[in-house]
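Next up, some structures in structure tokens.
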Structure P
Amino acid sequence: MIKVKKNRDQIDEKQKNQTITANLTTTLNTFKDLYAHPINSDLSIRTFSIPGINQPAALLSIPSIVDKETIDESILNPLLTSKDETLDVQSYITTLEVTSETIIQQITEKVNNGHVALFIDGEKIAYVINCAFFEYRSIESSENEIVLKGPKETFVESAEVNFSLIRKNIRNENLVFEKLQVSKRGKDDVYIGYIKDLTNEDLLMEVKHRIQQINIDTIQNLAILEQHIEDNMGSIFPSILYTERPDRSTTFLMRGGIILLMDNSSNSLIVPITFWDLFQSAEDDYLRLVNGRFIRFIRIFSIFITLLISAIYISVTTFHPEMIPAELLLAIANAKEKVPFTPIIEILLMELAFELIREAGLRVPLAIGPTIGIVGALILGQAAVEANIVSPIVVIIVALSALSSFVIGDIGLNFAIRFARFLFIIGAFLFGFYGMVAVLMIGLFYLVSITSFGVPYFLPITPSYVAPNQNAVNRKRVTDYILRPGYLKPKDNTKQ
């Protein structure tokens with residue numbers, strides 16, 4: 001059975017590399033065989049006669065991805081009313097893009113992308129006409145990267161619509177969207193967006209090389225592509241920025257970066273990036289200087305709270321009680337008097353409970369998601385305290401840790417920080433503050449070893465010899481953005 005299937009696949013490949021014949025019936029039978037017609041109901045073959053040349057013809061298309069009104073008005077009507085005995089198809093169909101193809105493989109690829117193939121008896125040429133019409137949702141406001149001040153538009157699942165959202169911000173002929181095919185069976189296209197007089201050629205070649213190295217049946221969307229091209233698939237920290245905002249993608253393009261787009265993905269991937277790009281928000285530059293700096297430092301502070309507050313509680317209550325004021329120590333001891341568990345058990349129970357509530361709030365229907373998050377946390381925390389399973393201060397600490405994690409907008413960094421929090425808790429349980437310092441040092445060593453398409457991940461903190469991004473840690477005045485980030489090695493370094 002396997003051998004028969006393999007032989008069949010080889011026949012199909014050989015057949016696809018052939019040219020079409022002048023006999024219309026033979027040509028249509030070939031495409032019927034390729035598309036499993038009539039078993040495959042999503043294939044349309046419309047036969048008719050062109051009166052001018054008195055020859056039978058046929059239109060082959062996939063109805064679910066073409067505009068039927070365009071086919072009737074711009075293709076069929078002109079051909080059926082033609083009286084010219086020397087018919088020139090391209091002169092009759094002037095409102096649509098028309099190309100001539102002879103290879104079966106090239107015709108099928110275009111038909112699969114929403115084109116219509118016109119075959120005329122006696123001609124060895126297929127006229128391929130672009131009538132693509134893929135369904136997609138309308139442009140809406142961002143759900144994951146919410147801003148109060150700034151544009152509200154977000155990407156949709158159509159690459160062409162996303163092109164227009166980018167070009168609305170960058171009206172320059174140097175903006176290029178280059179198409180590469182990344183899968184054997186799915187025939188998925190990846191669009192590489194860059195500004196050709198800014199982007200470094202070596203960086204562009206590296207991105208293309210990683211995409212072309214992929215050998216897989218299908219890549220459904222950018223989330224899958226990201227895992228194939230990132231520097232280290234096992235890293236807990238993302239080395240590619242995943243954003244759904246056109247304005248944020250535009251900002252990185254103007255720096256000299258590269259964005260990746262695909263159909264079926266309402267996001268873009270941005271490469272290369274640094275760690276500091278992940279916790280920045282599109283709104284940072286839209287706010288006034290003082291407000292932007294304040295919000296950014298709040299975001300940095302929230303990362304440290306998420307990482308350390310639970311571990312600090314375990315350290316001071318287990319190893320370093322002398323660091324706690326006497327009144328607070330007595331209050332903690334009084335609250336823990338009836339609790340049978342050690343601090344590490346209390347913290348882990350509540351941390352895991354809050355992670356379950358967070359995940360449940362995401363997976364249930366949208367209408368009741370917030371209700372589950374709020375009610376579940378309140379009821380669970382109060383019940384756990386009244387049942388003497390945990391002390392009240394543990395509920396406060398874990399709730400503060402969970403609340404701080406919501407400030408981290410990037411989903412990849414959010415998961416990384418939440419995972420690293422448990423490493424600090426384990427370090428604090430084993431060795432107190434010494435264990436926390438050890439985990440911190442190992443984490444820093446790990447961060448400085450990561451790269452994103454060859455760019456050191458912890459720029460501009462280290463290495464210091466690389467020209468830093470002026471807007472990396474501290475928000476600058478808009479008039480101070482004079483140079484583009486040196487790590488991108490853009491062709492034009494000056495912004496102002």
Structure Q
Amino acid sequence: MTTLTLTKTALSDVKADAVVIGVAKGADGLQLVPGAADVDKAFKRRLLPALTALGAKGSAGEVTKLATLGAVAAPTVVAVGLGPAPEKGGRYEPEAVRRALGAAVRSLGGTAKIATALADVNGEPGEPELRAVAEAIHLGAYNFTRYRTAASADAARPPVQSAALVVSNPRDKAAKAALERAAVIADSVRLCRDLVNTAPGDLRPADFAQAAVDACRPLGLDVEVLDDKALKKGGFGGILGVGQGSSHPPRLVRIGYSAGRGATTLHLVGKGITFDSGGLSLKPAAGMEWMKSDMGGAASVIATLCAVARLKPAVNVVGWVPTAENMPSGQAIRPSDVLTLRGGKTVEVLNTDAEGRLILADAIVRASEEKPDIIIDVATLTGAQLVALGAHVYAVMGNDDDLRSHVVSAATTAGEQAWPMPLPKELRKSLDSDIADIANIGDRNGGMLTAGLFLQDFVPEGVRWAHLDIAGPSYNQGEPHGYTPKGGTGVPVRTLVQLVEELAG
């Protein structure tokens with residue numbers, strides 16, 4: 001993790017390897033955003049002409065570097081674009097700052113120390129701005145090096161080691177608290193990213209369960225792991241069915257945080273398929289290349305519980321991690337097999353590549369037995385999510401409009417992108433089975449919604465429930481952008497932590 005400090009030293013005088021300032025597209029061309037005044041003064045008001053000559057436009061995420069030639073204490077000025085400047089009296093959105101600074105930090109690999117006053121982008125730094133700046137630095141400096149050798153080119157450019165944030169009062173308790181919270185959030189996002197990026201051969205179900213134990217128990221969380229024998233005894237036919245094609249048996253992990261009696265109880269259920277070949281309904285080769293990420297929902301649940309343990313909100317939170325490897329073999333479930341899930345409901349398996357909903361259903365039933373107020377499941381569930389909403393926006397469905405709206409609102413506050421989606425009753429009929437209680441796939445059109453309707457069948461009356469389909473946003477297959485690296489993104493950890501804190505409030 002990058003070390004962050006607060007300072008009231010003028011940005012032009014901070015001893016660092018680079019100072020980061022913001023620029024934007026104004027009505028009359030390139031303009032400096034608040035926080036750059038000291039640097040501009042040191043440049044004798046010639047900073048804008050110099051940046052313009054270098055081609056800076058102020059476009060979002062654009063990075064322009066300029067040698068200072070001794071004008072300021074740092075040898076380099078890095079100007080990063082925030083996009084269009086707000087109208088007079090308007091404010092820069094924290095997420096615009098977060099993305100811009102994240103892009104700058106990524107571009108500064110190999111730099112030991114940076115400094116910035118971007119927390120001052122809207123005047124006196126407030127909690128949202130400080131949080132955005134701190135998270136941008138931590139997350140933009142992420143680097144997954146587990147499989148890198150010393151000869152790797154990337155290994156020669158370590159991420160930014162430390163950063164000084166210029167504020168008017170570095171002793172302000174609220175400012176310090178904002179930085180501390182940002183560090184907790186970023187640490188959890190990094191954990192989620194690390195788990196998702198780990199090679200599937202190193203993260204079998206038993207390994208994944210142990211990773212949950214190793215991350216959570218030292219923080220004082222209660223962790224219980226059910227092996228395949230316990231799953232069979234407990235009637236978890238969905239988890240066992242999906243996992244039976246692999247030589248590595250499935251697991252179910254329960255992680256508990258207690259805030260005491262009278263507090264709202266939230267259960268989080270995450271899909272933990274450590275590798276998804278599709279089973280006998282085999283995926284094409286290209287479709288398997290990123291299926292190590294099919295446990296992104298479970299990784300986000302583990303990471304969220306770690307943040308909860310450190311932040312200690314007044315909400316009881318329980319995480320459930322059903323984890324299995326979906327592989328083809330002579331022991332694998334077949335299309336047309338019928339599984340009996342926890343609680344006795346039977347499912348006709350028409351497609352073994354629709355496996356995530358089977359393990360989630362088992363875990364949702366088990367969570368329901370503890371009578372929570374709210375259940376939220378998180379899953380890289382359908383390719384239809386990518387078709388509907390693309391690679392950056394995840395879908396939120398549920399049986400309660402207020403809860404669905406609350407999740408979307410929490411995502412916006414946290415800096416993640418979510419969109420509410422319906423669960424049309426008309427599509428439920430397509431899940432009817434000729435021989436069992438329900439089929440595991442329905443109408444191809446609206447596949448994301450039918451998957452949600454399948455899960456809804458396992459949620460008891462009276463329990464508020466939301467379903468997050470994060471198939472695209474949890475894993476970035478494209479180029480890095482903003483504070484988001486290629487590979488695991490950590491979505492939706494920040495949303496879930498924000499939601500828990502708001503429930504506590």
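Read-outs: derived from the displayed coordinates by stated rules, not from any lab. Remember, predicted model here, so these are calculated numbers, not experimental data. Cβ atoms are built from the backbone, for glycine too; each structure is taken alone.
A value of -14000 was derived for helix-only ellipticity at 222 nm (-39500 (n - 2.57) for each DSSP H run of 4 or more, over all residues; to 500); which structure in P, Q was it taken from? Derived from P, not from the others.
Taking FRET efficiency 1/(1 + (r/R0)^6) of positions 168 and 264 (r between Cβ atoms, R0 = 25 Å, to 0.05) as the quantity of interest, name the structure among P, Q where it is greatest.
The maximum falls on structure P.
Tell me which structure, out of P, Q, gives 5.7 once distance in nm of label points 7 Å out along Cα→Cβ at positions 40 and 448 is calculated. Of the options listed, only P reproduces it. Comparing distance in nm of label points 7 Å out along Cα→Cβ at positions 72 and 408 across structures P, Q, the highest figure comes from P. Of structures P, Q, the largest value of distance in nm of label points 7 Å out along Cα→Cβ at positions 88 and 248 belongs to Q.
For the structures shown (P, Q), distance in nm of label points 7 Å out along Cα→Cβ at positions 160 and 480 is largest in P.
Out of P, Q, which structure matches 155 when volume of the Cα convex hull per residue in Å³ is calculated?
Computed on structure Q.
Here mean count of other Cβ atoms within 10 Å over residues 280-287 was derived from just one of the structures P, Q, and that gives 13.1; the source is Q.
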